[in-house]
Structure 1
Amino acid sequence: MKHANCSKEHILYLKKKRRKSVLINLARVGLLVVFLGVWELLAQLKVIDPFITSSPLRVAKTIGDLYRNGTLFTHIGITLMETFIGFFIAVILGYTIAVLLYMSDSACKIFEPYIVVLNSLPKIALGPLIIIWFGTGYSSIIFMTALVAIIVCIMNTLTGFLSVDKTMITLMQAMGAKKRSILFKLVIPASLPSLINTLKVAVGLSWIGSIMGEYVASRAGLGYLIVYGGQVFKLDLVMTSTFILCILAGGMYGIITLIEKKLTK
């Protein structure tokens, strides 16, 4: 049996923990169902104007229309592609830069104020320049996605490196370890929770970046549908695209959570 070698107290603890997890998941689903039900009820009773706020049934009908005309998965696929590529570029490049800055105290002190300034800069202001540099294709949107997420990836990862127990570092230094060995044998493994948190933050920022990029320069994608729907007052299309974005972002966040569970084991 799975718990044959466990004490009765430990088995009860595991059952209680599993029961709590099930209840939390049920509460999450229940909250979503209640929200959608109240939204639809208010729209049907005309308490809110369904033309402005749409409703779950109108959203479902719009999804069906997009599916029937063959554009639903095209727009979803384009936005997913832009978001995933920008996400991976931001995480990989941001992690690499954080490692390089950690290895050099001087470089960290020199570049830190510039990183802070770039993080506070509204990225949408660079939209016209990005279009000139990369054109109006996928490249500009992917660049915008990576640009929005990369600074936070650098800062969070570097903070995780610097927050590792100084006593452990001092002990390794006393045993003759070089900074490179300390980085790979202590700092990187110890900062794994910080990396997971960075990935979670980068997920949200990547979606923000891709939608911002599609606002500025796009002919397809969920961001394009939102802009187009707002221009022609098809607000059902706007709400539908937003609803699909929420599902996709939640799914991507769920993948990161599964990775976290596997790594923390």
Structure 2
Amino acid sequence: MLLVIDTGNTTTVAGIFDGDELVAHWRLSSILHTPDELGIYFLNLLATKDIKPSDIEGAAFASVVPSLDFSMTEAIKNYFGVRPLQATARTDTGMKILVKNPNEVGADRIVNAVAGREKYGSPLIVADYGTAITFDVVSREGDYLGGAIAPGLQSGIGALFAKAAKLPQVALSIPDNVIGRSTEEAIQSGILFGNAGLTDRIIDMIRDNPGLEDAKVVATGGHAGLMAKVSRNIDYVDSWLMLEGLKLLWLRNNETPHS
């Protein structure tokens, strides 16, 4: 079995592959910081699925939180007895990274692009809805071209709540009408329909580039399903795309894990 983990600023996503099948997955808060905290936490998660540490034959992770890289590596080594592959811009991905400075590109964006190209072909746009909203573009030839980054949905609500004393925290749900009949509905309208407009405008502009006119769009991340309901340009929703990408990178850089 293969353990895969994506560490984000707000959320950590983890999963277990048994061969090609994703047999378990979790979406967690990124609140743990030491190797022992992480190791014990993952042991407990696996125990809920009757998976033993000895069942784990390989591991891969991506991280946009540099301060957690060492802790994650040590946790996996100490508690599962395997040395994990950490996905970075320097990892052998089989994809050309055609940006000015490849080392600046977040590992999560590269992993998403690799998985998206494998599953949906190219040209492709991957829209990831997390702490930030990222749009990553794969050319018709299968190369990574770059993309766009915007504040995430929850980040927008948090900023409003922090900077405007009278505005409340609200749940992310779609209001019945763009014209909010209450402060809560007005915020929901602005955040959800506003980010749908942002999504559609950026995708339209990306498709204006030569060779990208027919690029498909796959949405991933915690708010992908919600945004697909209000955007007119999202073709697929794949909430666990990142985990698929980590599996592909592990397979490319190691022997295939046994089932």
Here helix-only ellipticity at 222 nm (-39500 (n - 2.57) for each DSSP H run of 4 or more, over all residues; to 500) has been calculated and equals -10500, so which of 1, 2 was it run on? 2
Quick check on the output: 1, 5, 9, 12, 13, 12, 12, 11, 9, 7, 5, 3, 1, 0, 0 is P(r) over Cα pairs in 5 Å bins from 0, in percent, derived from one of 1, 2. Which one produced it? 1
Work out which structure the value 28, 13, 11 belongs to, where semi-axes √(5λ) of the Cα gyration tensor in Å, for residues 154-233 alone was derived from one of 1, 2. 2
Have a look at 1, 2 and say which one yields 3.1 for distance in nm of label points 7 Å out along Cα→Cβ at positions 66 and 194, as calculated. 2
One of 1, 2 was used to calculate mean count of other Cβ atoms within 10 Å over residues 10-17, yielding 21.0; that structure is 2
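Given a computed value of 19 for relative contact order in percent (Cα under 8 Å, 6 or more apart), which structure among 1, 2 does it belong to?
Working: 1: 24; 2: 19.
Matching structure: 2.
Only the coordinates and a few stated rules stand behind these numbers; no lab work does. All values derive from a computational prediction rather than experimental measurement. Cβ atoms are built from the backbone, for glycine too; each structure is taken alone.
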